[in-house]
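The structures come next, written out as structure tokens.
Values in this text are rule-based calculations from the coordinates and carry no lab data. Here the structure is a predicted model, which means the values were calculated and not measured. Cβ atoms are built from the backbone, for glycine too; each structure is taken alone.
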Structure P
């Protein structure tokens with residue numbers, strides 16, 4: 001089985017296991033997804049959703065973020081960690097979106113990467129979920145599982161993993177595939193103790209027989 005054939009098989013198996021996979025972050029407006037993703041750095045999606053429920057009520061418009069004192073934004077996001085930097089990024093991004101993009105989140109990678117605090121992970125999530133464009137969100141789950149599934153080898157650089165996956169995945173499936181990887185990585189193929197006996201990808205995963213052998217030696 002080639003890597004591309006394995007990728008197609010994994011896409012189908014994950015679709016069957018997680019048919020309704022979607023972004024775990026809660027949002028209504030395009031900029032809210034952008035901001036929630038920025039807050040998710042070194043923070044769980046569950047915590048971010050708790051924080052943004054209050055944050056987006058306290059600052060209900062992009063203009064309100066742009067006008068708010070940084071300290072007021074900090075006060076709302078303290079439990080997300082790195083809140084000083086994140087608050088500055090949210091305010092600066094709001095100002096830039098209003099000044100240069102008419103209050104809309106850009107629909108292309110180049111402009112998204114100009115926004116304060118926005119890297120390729122955030123940009124890809126926005127492009128995939130807001131604009132329906134082919135996107136590969138290389139978060140920690142995606143990187144770990146891409147190695148275990150043999151799509152890359154001993155590779156931790158997110159850009160290199162993204163590049164490799166773009167060559168293997170059907171562009172129409174890539175965004176949903178990444179959302180499904182998150183669920184699969186949390187529930188089954190965890191970082192420390194993957195549940196290989198209950199894995200829907202066991203028949204196509206090159207790491208499965210290796211894990212089985214290790215288990216028999218114990």
Structure Q
């Protein structure tokens with residue numbers, strides 16, 4: 001049987017930004033209840049008092065499931081080194097029988113200069129390569145017979161070292177990417193390992209991205 005509380009909870013869960021704002025106590029519950037009332041009534045098939053919706057919202061805002069728990073905050077406060085690299089190019093190629101051999105040749109070039117930025121990830125249908133732009137000519141020569149579906153230039157990366165406990169605490173990446181989205185930052189790529197992740201952004205947004213992630217340590 002549907003209840004006011006269950007319907008309100010389902011409504012809020014479908015709206016992550018609203019959920020986070022509710023958890024932080026920055027929303028007027030009475031005003032929000034008036035906004036959501038038509039949908040709640042339609043779902044329940046009956047009239048609902050604003051006061052009942054307010055009480056349901058209050059219970060949700062007090063629920064640990066709907067707030068940044070002390071575990072998430074603890075992990076974010078222990079964020080390690082944040083590294084920024086600029087002058088990067090992002091290539092996307094379709095997978096082929098020959099592309100791994102081309103990538104091996106590129107790695108040989110990368111090893112000749114340890115200051116060069118290089119990272120790569122492979123999906124089911126495509127492979128992504130991010131390199132310092134001084135290697136653009138080399139990449140285009142090595143992969144000239146491969147199908148490039150995207151090339152993005154004037155990019156920067158922000159690499160974040162996470163504490164080891166990040167793998168056992170749900171919501172870490174959601175919390176970080178939510179803050180980046182609030183700042184209007186477009187992520188070209190997200191590349192991660194167990195305790196580290198790298199985001200690729202436009203050069204014009206890298207300062208905001210860096211500051212947004214750095215500020216998480218002061219929560």
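Things to note:
- Origin of the value -13000, where helix-only ellipticity at 222 nm (-39500 (n - 2.57) for each DSSP H run of 4 or more, over all residues; to 500) was derived from one of P, Q: Q
- Which of P, Q leads on mean count of other Cβ atoms within 10 Å over residues 130-137, largest value: P
- Answer label among P, Q for the case where mean projected area of the Cα convex hull in nm², for residues 18-145 alone, calculated from the coordinates, equals 13.7: Q
- Per distance in nm of label points 7 Å out along Cα→Cβ at positions 10 and 154, the highest-valued of structures P, Q: Q
- Comparison of P, Q by mean projected area of the Cα convex hull in nm² - largest value held by: Q
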